[in-house]
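Scrolling down, you'll hit the structures one after another.
Nothing in this text is a laboratory measurement; each read-out follows from the coordinates by a stated rule. Treat the numbers as computed from the prediction; the structure is a model and nothing was measured. Cβ atoms are built from the backbone, for glycine too; each structure is taken alone.
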Structure I
Amino acid sequence: MDTRSVDVVVIGAGQAGLSAGHHLHRTGFTAGTGFVILDGDDGPGGAWRHRWPTLTVDRVHGFHDLPAMPFPAAAPDRRASEVVSDYFAAYEREFELPVERPVRVESVHSLPDGRLDVRTDRGHWTARALINATGTWSRPFWPHYPGRAEFRGRQLHTADYRGPAEFAGHRVVVVGAGTSAVQLLGEISPVAASTTWVSRRPPDFREIEFTPEHGRAAVALVEARVRAGRPPSSVVGVTGLALTPEVRRLREQGVLDRLPMFERITPDGIAWADGRFVAADMILWCTGFRAAIDHLAPLHLRAAGGGIVMDGTRVAADGRIHLIGYGPSASTVGANRAGRAAVREIRALLGSTAALD
């Protein structure tokens, strides 16, 4: 099987991966021989490529520019998936980033000579350092509840959502207390026969404006978790839900009257320990995502707490590995900073023996 060698492999071409690619190129790494970006998708856009069609530009909480190229102005009613994918494609062209796609990374191993063996469905790449920027979208989290397998209706995850039409006339249960649950309830409730909102924790509505200072404070909370070797919580999860005009309207209409988490799922609905029952045809799990890092398992990076102990972007147990778009850098602004920081450390690690222009 074909094997190619570079100094740095970047896995993922979303915001974090493209940021890393820009800084690698800017600091002198040669495209194609000094570094390569491996992306599992068929085209540009990262996770944004898969966002539901009804998520328009005016409903996105914010998008931070990639380094050295401003995010373009776009009509508020344009699909976010299209606008961001076009932006990422233009970015790849402008900076001539060596993105190989579709390439699906299957596993990463350490070789006896100290290099890393990145095994994919299109051959092997060996590298002296690796920047993992795979994000979370490809790993939706489905919590286990008794009876889930026996439910006779349909179950979907946020990752499967394509718009409200398929929920029309159905009794729908939405699970989760995050932004996605609130947004999708707002879309589904006008067409569904009924909606029921349940979550493990009460939703955290806040009368705040998400300023840069607020975002940095949230990132710091997540960073403390990964430094301790615990699995990261999402940045969005610690910022709470902003009481936007749309959210206020939904609360006034009773759409956001939330119930505590049910005890079990029955073939025809959901049930609580106190005897309450809600009939349902569909369950939409807005229960978030987990870091897509299973391909790193052969490197044995996980700590006893279940997470990976991090020092900034660097894995504390292996200085060759950097995780960006992970934990505190799982946001557009965080991904940019993380890409720059990872490249700075890798440049120092490899020194003058890297393949530079």
Structure II
Amino acid sequence: MEKIRAVALLSGGLDSSLAVRVIQEQGIDVKALHFYTGFCITEHKRRLGITKENGQHYMNPALKAAAQLGVPIEIIDISQEYYNIVLNPKFGYGRNVNPCIDCRIFMLKKAKEIMQKEGYHFVITGEVLYQRPMSQTPDRLRLIEKESGLEGYILRPLSAKRLSPTIPEIKGWVDRSKLYGIMGRGRKKQMELAQKLGIKEYEQPAGGCCYLTDENYAFRFKEAFAKEKQITKDDLVLFSVGRHLRLPSGVKLIVARNEGEVNFLKGFRGRYNYAYRKDGKGTFALIKGEPEEGEFQTIANIIARYSKREESDIEMRVGDKTLVLRGKPVEDRFIEQFKIYNREGALK
């Protein structure tokens, strides 16, 4: 008899890990797929070298989950293609700037390609009915299946008993009686199931999570579009980094908050103007746009504030010019007027 094999979308969160384990329990070989979009919060922290409160380094949650589950994993970088989905989602955004329906369709199309190319039989996901109101209702799940070209071939082990039987169940590849009927936003049942199935470590609540669901990230996105009339690929990365300040001329400052962000923002020096404390003992800021003459001193003073609050020489590169100004730390209440965040009554 032919060995049944499945590919699974593995975020590293509790639900996707459980979905894999439930299918493994039926003797089915599983290969995990993890799609790198560029918007995973945990992965971003890892790349910046940020550590947890206990001093431990962040690691890719999917790699950690795959090791615990004992499954091979393929990490697929879809970040370049994914930008277009974020900027132009066919089915719109969720509460913030998360194109969840388009995201699922895109990933499942990729999974289908791998499934067919490598001879797997079906696709597993950790989706739970009604857990996410935008993308996990019965109608939306059917829409996602249709758009991805996988009608009948997506098995959702955690909610299968509340959904129509799939081809893997109909053909007897999977025993439907051993699947689950979990629904809703709570995760109590999943946590109990994790204990039963021996899954001891998992990310809370849903893998590495996504910046696109973050309210502050979404506010920066909407503010930039309102002020600049466009969103670039660089913007989608930079919205997740640093303090964002908008000067009266419309110029934006992105000021690093720690050493990891300093190093990260320096990688954009070839594309943007920038400013930093000349002796290197402080922050680093990208300058998006060309400041007005009177704003150079303001920028120098802001850099001094975020560079140990010390008066210091601040070097700026603007176009083909290099300026050095004496920065004098300003009070936080002065900077407050420039900060981009969701104040009450501000742009929603």
Structure III
Amino acid sequence: MNNRKLNIVMFSSADSVAGQGVGSAYTEQVSLVRDGASDLFNVYINKWLQEADIQHFHTIDPQFFVKMLNHHSVNIAYCHFLPDTLDGSLKIPKWFSGTAASYITSFYKSADRLVVVNPIFIDALVEYKIPREKIYYIPNYVSKERFHPLEGMDKMEWRTKYGISPDDFVVLGCGQVQTRKGVQDFVKVAEMCPGFQFVWAGGFSFGAMTEGYEELKKIMDNPPGNVTFTGIVDREDMVHLYNMADVLFMPSYNELFPMTILEAVNLSIPMVLRNLDLYKDILFNDYLKGENNEDFKELICRLYEDPQFYETWKKRSDEIAEYYSADHVLKMWKDFYLDAYKEKFGQLPKENE
């Protein structure tokens, strides 16, 4: 007797807020599983009445916590952040921060399994009294069909849109305009490199709730002459911004696994990143790292001045893109879902059940 396909219901509100990486990660993961594993799974989105073998919660909405009370399903929760990673992102009143932290950890603890997109978070979750054996690492993924090099004319059209000449050296930063993203440092480095054009693609996804909103708003309203803030960009348009860029510069102080990086390496763009421990296990030293703004300036200038150095780091980006290929990540998801079901219920369901 053959096994029947498992019904997976994805629960998420990640695409309700524009310009955040969680929404991009959600879109890519669902498409990967739905398109690449249709022989094993039926995938549904936010179908509350659908009988589910597996419920996969991409966001931690309170109504999803209620759904997790269904113990006839395997309950999977994505861990995109910890309570302490909210610092530098959103302004949360001190009186409420303890409640928020308690809710987040309770949500994670209630799941049968947690999925992290960066292995560095496993130890942090264990410190929150979550059993190590229920935490799994599966990286993010970005489709090469969605993010790829375009023809030269397209590159010029988008440079013209932002007042950038064909010969300008363009340094691109991406993400929500937040303190933890290092936006202030991005602008300071731009001031140290007046001969280059710096473009930040992103805006205030959470408006005035954003940590550092007042200061950041002043910078956005009156940036240096060689800095452009695009505001929130539709994800389908981001491929054009990557194509007009020469370097991806991300001076973030705190990240998980930025979708921006996976998108950019599909186009062989060299990367200059802050030297964070969390990158070591996921980017394999295939990126340029700096400790401070002077380091960032020197690396960006060398990429401009030394063509051989530039080509070397283009190839290193290619190596990252190859590792996070569709086949590799899809196999991880297939094995994960099947194993999670067998662990909870002993065997896969048969056709006539």
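Numerical summary
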{"quantity": "Origin of the derived value 1.4 (distance in nm of label points 7 Å out along Cα→Cβ at positions 54 and 78; candidates I, II, III)", "calculated": "III"}
{"quantity": "Top of I, II, III by distance in nm of label points 7 Å out along Cα→Cβ at positions 150 and 318, largest first", "calculated": "II"}
{"quantity": "For 1.6 (distance in nm of label points 7 Å out along Cα→Cβ at positions 310 and 326, calculated) the corresponding structure among I, II, III", "calculated": "II"}
{"quantity": "Winner on relative contact order in percent (Cα under 8 Å, 6 or more apart) once structures I, II, III are ranked, highest first", "calculated": "I"}
{"quantity": "helix-only ellipticity at 222 nm (-39500 (n - 2.57) for each DSSP H run of 4 or more, over all residues; to 500) derived as -10500 - corresponding label from I, II, III", "calculated": "II"}
